[in-house]
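A.B. asks: Listed below are the structures to be examined.
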Structure P
Amino acid sequence: MNISEAPTAISFDLFGTLVQVDAPADPAGAVATELTSRNISVPDSWPQTYAESHIDTANGEEVPLQHHVAAVLENQQGAIETDREVWRAEIDRAVTKAFDSDVCTRPGAIEAVEAARDNGPVGILSNCSLPGLARRSIRRSELSVDAFDAIVTSVECGWRKPNRRAFLSIADVLEVPASDLLHIGDDEHADGGASHVGARTVLTEEISLREFAELLRGSE
């Protein structure tokens, strides 16, 4: 891709783009294991019910994963047999532990972020339904949280890519018009949604992060 004109601001997808996480192969099973270890029983239908929606949302709206898990349990089991605050806190801990994964920095990520910082404001825009996971993953990588002017996740802004509201959110916190944003990601459907607000997208399957850094510096 030829970056003929340097963008005003750049946002990066996180998971699959800048970092790779060792996510559980069976998320439902991982959550069930952590719940049962905390004496929270799960129904026999757990694998199926975990995959279903239990909270009414608009198209593209994000639901925190802990809220989803609590809704599954309540819908399947009815009354809670302990203090609700304690119960919800245990669910939070169980879900967080289930997705406590090793993190690997993807090749070229550091160079790409450094080139972006030399260009202007830089941020993260990532689909992530678990509060705190994005920042924790960055801290476990070779990247620095301080390298980004903003970190926006779907669970924080309330909308998942490709919904236009997600891209408007990152443009807003970076204080640029959405049309001046360049978004880097690995998913044509999700990250390509930047076009809904007039922003440009670079996909890592078309250009590597190192190549992107070189092209961006060459456009200055």
Structure Q
Amino acid sequence: MEIKVKIEKILDLLSQQVSEFELPAVDFLYSKKFNNFQILISIILSSRTKDKTTLESSLRLFEKVSNCKDLQKLTNLQIQKLIYPVGFYKTKAKNLKKLCFVLNKDFNSKIPETIDELIKLPGIGRKTANLYISTVLKKPAICVDTHVHRILNRIGYLNTRTPYETEMFLRKNLDKLYWKKINFVLVLFGQNICRPIGPKCNICKIKNYCLHYEKINKQNSRNKKIKNQK
């Protein structure tokens, strides 16, 4: 099956549907005027962590930390207690302790602004680097998290094995005007409607363009036919 409409049209349809949902944690914190260093920290915390936990843990930490000096005053154990229960909180606490050292040593105490440099920071990978660039710097970047990768494969827009392959495909095929939007929209869509288990296909705005939904309908038709033949 080939996608029946352009991905841009799908994103526009989903934008309408997800507008009622709460902002993702990082976008919410950015909207509340937390500084770039704090947003970088929240992005590190957000990896493999639900938004509610990311937000609560970030706000607890931000009561103590607004810059590198504040962070350096905390012990590893203090950081762990403040960010718990984010995923891999012990590893993330270690990375946060290293963060300011690397910024001071390699980047003259400034947060870098390219993917290649950002991924040199402890706890930052391509996904999180792209999220920082698109959210804070407002530059074209495609953040491919589990929702983006899963949903685009599920609906049949692409067929990739890894988030990296998905990102590279999107960089070649998606208009830059949609680079930021695709993560924002699909995260909300994936959290609330197109869930990994038990997707709410009945209320989905793009079900008629979705390979997964088409397969479900075909299977239901087969099952009904078999049942009627008995």
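A.B. asks: P, Q: which one has distance in nm of label points 7 Å out along Cα→Cβ at positions 8 and 112, as calculated, at 2.3?
C.D. replies: Corresponding structure: P.
A.B. asks: Here helix-only ellipticity at 222 nm (-39500 (n - 2.57) for each DSSP H run of 4 or more, over all residues; to 500) has been calculated and equals -18500, so which of P, Q was it run on?
C.D. replies: The correct label is Q.
A.B. asks: Further question: Which of the displayed structures (P, Q) returns the greatest value of mean count of other Cβ atoms within 10 Å over residues 160-167 on calculation?
C.D. replies: Largest value of mean count of other Cβ atoms within 10 Å over residues 160-167: P.
A.B. asks: Suppose relative contact order in percent (Cα under 8 Å, 6 or more apart) works out to 30; of P, Q, which structure was it derived from?
C.D. replies: The structure behind it is P.
Bear in mind these aren't lab numbers, they're just calculated from the coordinates by the rules spelled out. Remember, predicted model here, so these are calculated numbers, not experimental data. Cβ atoms are built from the backbone, for glycine too; each structure is taken alone.
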